[in-house]
Every structure is written in structure tokens, then in C-alpha cells.
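Pasting the structures here.
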Structure P
Amino acid sequence: PTLVVLAGPTAVGKTTCGLEVARHFGTEIISADSRQIYLETTIGTAVPSPKELALVKHHFIQSISVKEPYNASIYENQVLEKLEQLFKVHDLILMVGGSGLYIDAVCEGIDDLPKVDPGLREELQERFRKEGLEFLTKQLLILDPVSFEKVDLKNHMRVLKALEISIQTGKPYSSFLSDTKKERPFHILRIALDLDREILYKRINTRVEQMMEAGLLEEVRQVQHLKEYTAMKTVGYRELFPVLEGKQSINEGVDLIKRHTRKFARKQLTWFRKEKRYQWFSPRNCKEVIDWIEKERGYL
């Protein structure tokens, strides 16, 4: 059996190409999108339309509430279980999405990390708010020099995570990360889509405008009571809560969504480029993607 991963940045055209590939192979789609998995959001997370969802059976789209704790490790276990069922029916399954961490979790597993006491997390976040990132990175250097070298020190979430586990367990965070990838009982083909930067940015800006026309502000109003949940601190929502609270204009909100989405796309591309096993294509040539899969399957 073969799992075909179709990845790429937001707004590149994964949904359209994914549908074409899935229909060609007569298979089902597993969504690898850490935002489309939530029930309460539709427009801002660019969930495929009912028409698109009717063309091909999708899994892990709008399947849990933002109130439920969820992470890549839970996703890994659920998807592996689902793949076991699906591979009894299909020889090839397509996984489509832009969440690199979720894709990696399924392809090679992620490390089981110890649970962190919420009190400790709160305390560290408070120190971060008061004393800034430098305080955290200095602590990390003392407690876990290996992570200090490897972690993105500009990303306070990554630094916090490494720090809280090091403090909680008394062992460096890096000691919990195994270099061994888990073996999977299926072949994996990795495909990534990319467009010229200018074109991608235009597509992002247009998409944000289309979301606003489709009623994004109204959707954000409906989920306003959930804004404290981590899942809601996401692009497209966090920029519009202040608009509803009268703290900024709608134009400012929309501009921020565009800017944050472009930044998010850059981060996604960096993530996928790090993994050398991706075969890159333009979303305009979906037929090339299909031909490449056919060819690779011939070799498997």
C-alpha cells in the first residue's frame, strides 16, 4: 500500500489538485490540516466546499471541537488507525494538507513527550510576558544546551516547550527526542506544490478578500465566545476579534490577515524544503503529478 502526501503552502491550490489526483486513483483523502479539523470554523480555514467534499470522501475535516484538546500525537494515532481500515479497500490513499508537523507525525512518528503541568506553563508564559524572550533563551542555554543549538530561538512557543519539559522532568528536552523514525507498514510518496512567490501572494490576498465576501466577519462573530481557546488564536480569526471589539478598523484587520497569511506560507515552505524527499510541482500541472505517482508506483 502507498500513502501519497500532497503538501504545500496555504492558497497554493492543494484542494483542487488533490481532488483531481484522488479521482484519478479512485481513492479517499485524509486531510492534514490542523485548522480544518475544527467543527466551529469553515470560511477562515478554507474548508473544501460541500460540492468538493461530495466528489471524494474526506477524513479529518471538521471532526472535532475547538474545545477538545488536540495535537499532532493524537492525530498520528487516529490517522494510522484510519489508514489501516482504508488500505483494506484502497491500494493508494492521498493525504492533502499544509500542516508539516501533522504530516511528519504520520510519516515518521513524533516523540511521546511528558505532560506538562499547566501551572508551570502559565508561570513561564507570565515570565515571558514580563521579561521577554531573552530570559527564556538564557534559561534554555543552562538547562538544555543541545536544544539551545537546535531550536528556533526566535519562536517563543518552541523555546517555551523545550524549557517547560526540561524544568518539569529535570532532564533536557533534547533527551526525549529520538533520532529514530518509526517504521510504517506502507510506502510513502511525498509531493509538494509551489508557485512563483508573487503569484502565491496574489492568490493569498485574493483568497482573503473572497473569505470576507463569503462572510468571514460573521463567522468570527459566531465563535467570539471561544476566542480564549488555542485553536482560535489562528490567522483569520485573531485579527478580526479586535475589529468586533472596536479596537481596530475592518481594513486594518483584513490587511493583517493578508500579512500574517503570507508569513505563514513562508514558514510552511521553509518546513517542506527542509525535507529533501519532496518532489516539487506546480499546481497548474496536476497531470504531471499523476504521471509521477504512476511512474513511482511502477518502481515500488
Structure Q
Amino acid sequence: MKGSKEYIAGYEVLTTIGYGARSTIYAVQDPKAGQVYALKRVLKTDPEDQRFIDQTVTEHHVASRIDHPNIRRTHRLIRRKHLWRTTEVLLLMELVDGVSLEQQRPRTLVETVAVFQTIAGALSELHRVGYAHADMKPSNVLLHAGDEVKIIDFGQSCRIGTVKQRIQGTPDYIAPEQVDRGPITARTDVFNLGATMYWCLTNQHVPTKIPKADGEVLLRSRKSLRAPEELNADVPSSLNGLILDCVASRPEDRPDSMATVAGRLDVVLHQIDRADTPTAGAY
């Protein structure tokens, strides 16, 4: 503390933004430069907390390696130790003033597809440098400053081709290979994004394999998967087909890259634009 102000690692705490499983996120300011950041603080109070420390380290390791306008930047990782053991990590990040896609969906179909295309483009760049996000979902997309998009939370990211020792992912968006502990690839992110698009447009979730605490796996019947266009009449057939391709159970049946997904979304946008453009003589 300096006076009545609170400081963490030399940064002045402005407010508390939110809380995670083992973390607190603050808005902080560098008192010398005046720059405002988000600061994630993760405390290790139990051996089980090590995975949250590891995820924060991973987030910085991945996000600091890519400079893209639609991926939240991380600037600095601070480790605090006691008797040579890490007891706390602090992650200094770009402050994004916005709401998540889970909290507020775009108002129109065009805006929604444009957000999807932006996400696909950013993930394509992430894949280009050799990493998969591995936890793409509505709460990990922030919308701010009108229509600007930021992908956040790279704590579960990994090198493309990684086989994880334990199941990681979010049940309603998790790809089959994540549950089966298969290789994580660009097509894993394609599935996660497809499941995100499905939810945004239908308000329902794609049936997925759900990991249980006892290690068993519950498989929601794929027969219950309804086409997006059946649940939302505004979904054009081209977008309907893309989403269903993205959430195919087998990775090899999905689009081969995020660049392909972005390209198909661009076609969808042009089709919507043509459909909304009055023809000559129309009133």
C-alpha cells in the first residue's frame, strides 16, 4: 500500500474486473507511464492449484508470441516464490473493455457472421505459428468498441499435434478427440468454433462427449443434432452446411483449416449482402 492506494507488483489497482476458478482480475495502472492494463492474479494455496498456475504460464507463453489485433496481448508474467516454490503468478495483459459473446450476441445475422469470420481469421494466424487454442467458446470471445473482437484465455492452448495427458475443454463445445485424448490440431479449433457458431445461432448446444468426474464418458446422441436452419429460419443453407461440417465427429471430415472456414464465411457474407440488396425496379 502507498497512502490509501493499493498496489500489486508496482501497479496501482483501479478496480476488480472479475474472478476465475483460482484467479482475480484487476484493472491496474502503471504509475510511471500511465498505461492501464488487466492484471490476472493466481494464488497457489493448495497443490491442486498448480494446474491454474501452469495454465496462466501457458497463456502468456502462447499469447505473447503472436501480435494480432483480434487476440488479447499479454505483456509480462511475474512469478512470486517462497523457499524456491512458486506461490503466485501475475499476468499483465491488454485491458479489453467489452462483453463476452456469451453475454451479448450480435444483433443481426450479418454482424454475427462477421464476428465468426474475424475469429476464424485470428485462429488461422494462431495456427500459422503452430498453436491451437483448444478452448474456443462464447465466453472466450470479447466484443468491444462497437464491432471489435478479441479472443482471450489461452490457458489450455498447446502446440498443434499435442496429445494431452488429461481431458481439457468445455463440455458443450469440446471436440471428440479432446475427450478421447487424441492429438489436438487446427481441426479441433474448427469443431470448437463450429459448436460456438451453432449455439450463437440456435441457442442450443451441439451434442458432445461429456467427460465425467469418475473418468467415464457420456456420449450425447448425435441423432439429436438438428440442422441450424431448422432452428433458425434466418440461417442460409451455405452457413448451415459450414456449421455442420465444422462439428463433424471425425476431424478428417471437417474443413481442413481455419483459412478455409474464413473463406466460406466470406462467401456467406456476400450471399447475405446480395440477398439484402434490392434489384433494379424494386420498391
Value 16.4, calculated as mean count of other Cβ atoms within 10 Å over residues 95-102 from one of P, Q, is from structure Q
Matching -10000 (helix-only ellipticity at 222 nm (-39500 (n - 2.57) for each DSSP H run of 4 or more, over all residues; to 500), computed) against labels P, Q points to structure Q
With FRET efficiency 1/(1 + (r/R0)^6) of positions 151 and 207 (r between Cβ atoms, R0 = 25 Å, to 0.05) computed for every candidate in P, Q, 0.20 is reproduced by structure P
Candidates P, Q; FRET efficiency 1/(1 + (r/R0)^6) of positions 55 and 71 (r between Cβ atoms, R0 = 35 Å, to 0.05) computed = 0.70; producing structure is P
Working back from 15.4 (Kirkwood radius over Cα pairs in Å, for residues 103-198 alone, computed), options P, Q, answer is structure P
Taking relative contact order in percent (Cα under 8 Å, 6 or more apart) for each of P, Q, the highest value is that of structure P
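Rule-based calculations on the coordinates, nothing more; no lab input. Quantities reported herein were computed from a predicted structural model and do not represent experimental measurements. Cβ atoms are built from the backbone, for glycine too; each structure is taken alone.
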